[in-house]
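Several structures are given next for inspection.
None of the figures in this text is laboratory data; all of them are computed from the coordinates on show. Note that this is a predicted model, so its numbers are computed, not measured. Cβ atoms are built from the backbone, for glycine too; each structure is taken alone.
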Structure I
Amino acid sequence: MRAALFDMDRTLLATDTASLYTRYRRDRGEVGALEVVRVGYWLLQYTLGIIDAERVARRALRDFAGKSESTLIETTEEWFETYVQKHVRDAARRAVERHRASGDVLAIVTGATPYAARPLARVLGIEHVVASELEVDARGCLTGRPLDPICYGQGKVTRAERLAERLGFRLEEAVFYSDSITDLPLLERVGTPVAVCPDRRLARVAASRGWRIERW
């Protein structure tokens, strides 16, 4: 059994979901211009690979403490249809279909939450989602805290390993598509790393190591 793993932001999608979700919340009057700037700054740090992911995640999630998980699911479905779906790359759809035709296990492996990733997984027919899970209390409400490990850097490797163990495939025989240098730990862990529209640092690493580079 082989697996094809796909990063979400700027890989399957032509943009990042954090900025789209912030725009959605601003359009609904839930956040102001300051939050838009803050998220933009975090995304810049992420792109440069210098972000303190755990600190930023905990800060970003504080706004959701006490909110119903079911409400979040409902709003992210609406958000996906109106803000996100048009950004799905055609080449990403074709890549997913190639791997499906080969009988590969398909999974999105993303630093975003499962609430952001599941609508995309459904549209693309991808069965499995590996993401940054959020703590939910007995009432079905978010606590505002992530569950360790966050699906970022080495944490993404840990969560991908859990999926591989559960489903019975080997990461050494898997392919992983990503745009970001922050995914270097998982790219180094799989058998076939593929740099998709890579950032400058990942492009240099991919070129020096002879990895596939694709423009979606």
Structure II
Amino acid sequence: MSISLISKFLQLDEIWSYVKNKKKTLWGFTSIDTDSRFWFNFELGSRTKHTANKLLKVLKSMILIPTGDKIKFTTDKLAAYEHAIEEHFSEDYAYLQIVKLRYKRILRTVKKVFVKGSKDDFTGKTQNTSYVERHNLTLRDRVSYLGRKTIAYCKSKIQFKRIMWINLFDYNYIKYHKSLRIKICESKIKFVKKYIHQTPAMKIGITKNTLNWRFLLTYPVF
């Protein structure tokens, strides 16, 4: 399936957890669209170019790039992203790295490195990784496997992937996203509809209404 993006700004990040035991770290790489907050895909694995490549390969197959346009990526300083983006998107992209410098775990400075393109490519509130980092917080809140200090970490990578897919459907198609609501009334009177609410899928144009679990479980697979 190809999705024509409303916004061409994508943020990528990784979130860590454990699998089997607390000596085996498992990383989850995720990608979201900045404007619609649509969560495209994820990959579970090590924090290496191999996992980043898998993420970008699937992401490439989901995005239709209009002629003469390009995708804008924002990530942290992980070098694996730079190589994977270059391999899968050729010349059709601009790339910004947000480099956070810490001393004794305390954030000291934040530096913007334009790996490809310039600041003119990243308009509005896109020169950051705030959206994908907030999405990571949502995942940690909803998925017990991602708790930082927990005994409920996942014992099976396959089970972890299943839970992530369930949350992807819930996040994109079922739950309204507060930041996407459209104000339609300035009235302060109670019980008057003031907003039109949207899911990320509605915002990006895939659906016109919210979906439900019945839809997921009964939709025919061809």
Supply the structure label, taken from I, II, corresponding to helix-only ellipticity at 222 nm (-39500 (n - 2.57) for each DSSP H run of 4 or more, over all residues; to 500) with the calculated value -8500. II
Rg and Dmax of the Cα atoms in Å gets 16.7, 51 when computed on, of labels I, II, structure I
For structures I, II, which has the highest computed value of distance in nm of label points 7 Å out along Cα→Cβ at positions 149 and 205? II
When distance in nm of label points 7 Å out along Cα→Cβ at positions 157 and 181 is compared over structures I, II, which one is greatest? II
Kindly point out which one of I, II the value 19 was derived from, the read-out being relative contact order in percent (Cα under 8 Å, 6 or more apart). II
